[in-house]
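Pasting the structures in now, so scroll down.
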Structure I
C-alpha cells in the first residue's frame, strides 16, 4: 500500500452479477480512475470488487485487492495487479480505508453497510480525513438515507445535517468521477483531525513505528481487561439523549436488570445511552465497563464505571468492544451505533464468531432500517440471503431483551 498514492476505494456486494448495470458502472469507474492516475482498492472478491478491479486493470492502472479469508471460499478475482490477504476483518478494513482519498459505495449487503458506517463514523469523530463519499444508485440508497434523516437526525439528534452532507448520490460512473475529481481538488480536508492517533497516517514512514507499538499496547491492555470479565452484554446507542429521555430510562433499567441476572455491562463509556446502561449497572452493584476513545490525550467518559480503558485508535477499541460479548442491544443512534452493530452482524454472517442476540431497541424507530434490509438488500438486490435477515431482531421492552439473551453459565 505504501507504494501507491491517490487511491480510491470501491466497495459493494460480491453477489452482483456481471450482467448487472452496477457491475458495468463499477467497471467503467475503475477505468476512469485508472486513466486519471488513481489506483483502485477493493476487497478483491467477485461482484462489484471484480468489476472495479477489472476496469482499472484493463485501463493499465494499479488494481489492488485486499482479500479476506473466510470459512467458506472467497476467491481473489483475476483482475488485481497487487493483492494481499487477511484473516481478521478489522485489519483488512484498516488497509482498505486508511490510504483512500475517496470512497465509492455500490449496492451491497451487511459488509458494505458496515464499511460505510465505519468510514462515516471515523470522519465524524475526526479520526479520519474528510474525504469524498459517493453512493451509486438512488434506488438502493434512498431508503437508508431517509432513515438516517428522519430517525437518527430528526428523532434523536444523533446526526447533524453536515454529517449527511458528506454523502453524494450518483447514477453513473461519469457522475461519480466528476464529483470525486472536484472534491479531491479541495484536499487536504483534515482540519481538526487527530491524525497522530488515528488511521490517517498509517503508511509505513518514519513516524509509524511508535503507532504500531501503541496499537500493540492497546490490544494487550484490552485483552488483559477482558480476561478479568465474564458474561458481558454490550449496550450501544446515541450520546445525545438526556436523563429525562425514554431511551435513557430504558437503558438504565436494562443495565440494572442485567447485573441482577449476573451479567456485566459493557459500553463505549460515553454519555447518553451508554451512560444510562452503565449507571444502572453501577447502582445495582455490578460490573460497569467503559471503553472510550481518546482525542489528543483527552476523553469523554461517564462517572458510572467500575472498569475503564481509553483507546487512541478506533479499530483497537472496536475489537475489544466486540470480542467478549454474549449479546448486543442497540438503542437508537447514529453512525457509531450502526457501524458497531453491523460489524458484529458481519462477523456472525461470515462465521468468524458464533451467532448471538443482536437486538434493536424500539421497533418503531428501527422499522425503516429493517424494511430496508428486507425489501432492498434481500428481495430487490439479493445482496443477503434469507437466513441473514434473522441476525437482526427488534424489541420494545427490557423484558423482551432479558428473555432473549443467553442465561449465565
Structure II
C-alpha cells in the first residue's frame, strides 16, 4: 500500500515515540502538582516548550500549547480579535482552512465582527496591493495561511505581513502544512502569531501550538485553571509537548535535503500524470521551471485554461493536486485504493460532506469540475519510480470509472 495522504496525517516518528514514552508511564505527573512527580513533569514541560520556541523563532513563554491546529487557529483568531483595542474587522482569504473560516463566522454571528475576504488568483495567491486596500482603522487582525492544505500554494507571507504591520495590524498565519517542509517561525515569516499541528510532523494527534509574539493581547478561548500563563486552561499534555518538540527538531534537521528531493519526485509525478491521463489538470501553482504564461481569465464561471498557473517554487514540495473533468474524483480514489494507492479529494477535515471544495471554487473552478478533485501528498521517501506507479494506477482508475459510468 502506498500512502499518499500525508497532508491529512502522518505516522508517528520512532524517535518521537521513544521520547514521549517515559512521560506516559513513569513520569506521568500533573505539572500543576506540587509534589516531586508534578515538579518533574513541570520541568519536562518547560524544557519542551523552550525547544518548541527555539524551532519557531521565539521564546518558550511565547508558545501556547493546544490540542492541535484547529484549537490554535481558533485561539489566534478569536483571542486576538476579542482582545483588540482597534475594533473587530478581520481580513483573510476564501481559501483558508475551515478552522479559520468557521472561527470568523462565529465572531461575526456572536460578536458583531466584520470579515473581508481577499480575492486570490488562479494559483491561490494574494496580491499585497489588495491586502493594503482592504485594511481599515478598525482592522484587528489579518489571518492568511502560509501554504494551502488542498492545492499546496505557498503565500509570500513575509511581504503580506509587512503590509499589515505598516498599518499597525497584527498578522497570523496557519503554518500547519508548511512546517513539515520549510523552516517557519515568528522571525522567519515576520508574523505575530503562527499555528502548527503535531500530527502533520510525525508527532501524535492531539497536540499543537500557537506561537504568539509577546505584547500581542490574547483573550483566552478556554477558561479554567489558568494554565499556559492564563491563555489556555486545562491540564497540560506533557508527553504531547515533548513529542512536538522532538518532531519539530527532527523535521528541521532534514528539511532542506528532503524538501528538494521530494520536489523533484513531485514534479515527476505531475509530468507522468499529465502524460498518461489526458483529462488531468494540475490545480494551484505549477512549480516546474518552464513558463507558458498565465492562463486566461475566468469565463462563465470556468477558467479558460483549466490547468495551473506557472509559478516556480510556489508550491509545497509534497503536494500534487488535480481535477479530472467529467470523472468523479471520489470514484477514482476508490479505484485507486483497490490498486494499493491511498489519496484524497482534498481537506480531510471536509471529507464526508457532499460539497465541492471551497478552495477550488475560490480559484475559479465551477462546482462540477471542483467535485472531480484528487490530491496526492507525499512522504519524504517518495521517488520517481513511485511517481510512475501512481500515474499508471491513476490512468487505470480513470479508465475503470469511465467504463462503469452510465
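Read the figures in this text as sums done on the coordinates, not as results from a lab. These figures come from a predicted structure and were not determined experimentally. Cβ atoms are built from the backbone, for glycine too; each structure is taken alone.
What the table below lists for this structure:
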| quantity | calculated |
| --- | --- |
| Top of I, II by FRET efficiency 1/(1 + (r/R0)^6) of positions 69 and 285 (r between Cβ atoms, R0 = 41 Å, to 0.05), largest first | II |
| Of the structures I, II, the one that 14 was derived from, the read-out being relative contact order in percent (Cα under 8 Å, 6 or more apart) | I |
| Cα Rg over 2.2 N^0.38 Å - highest-scoring structure of I, II | II |
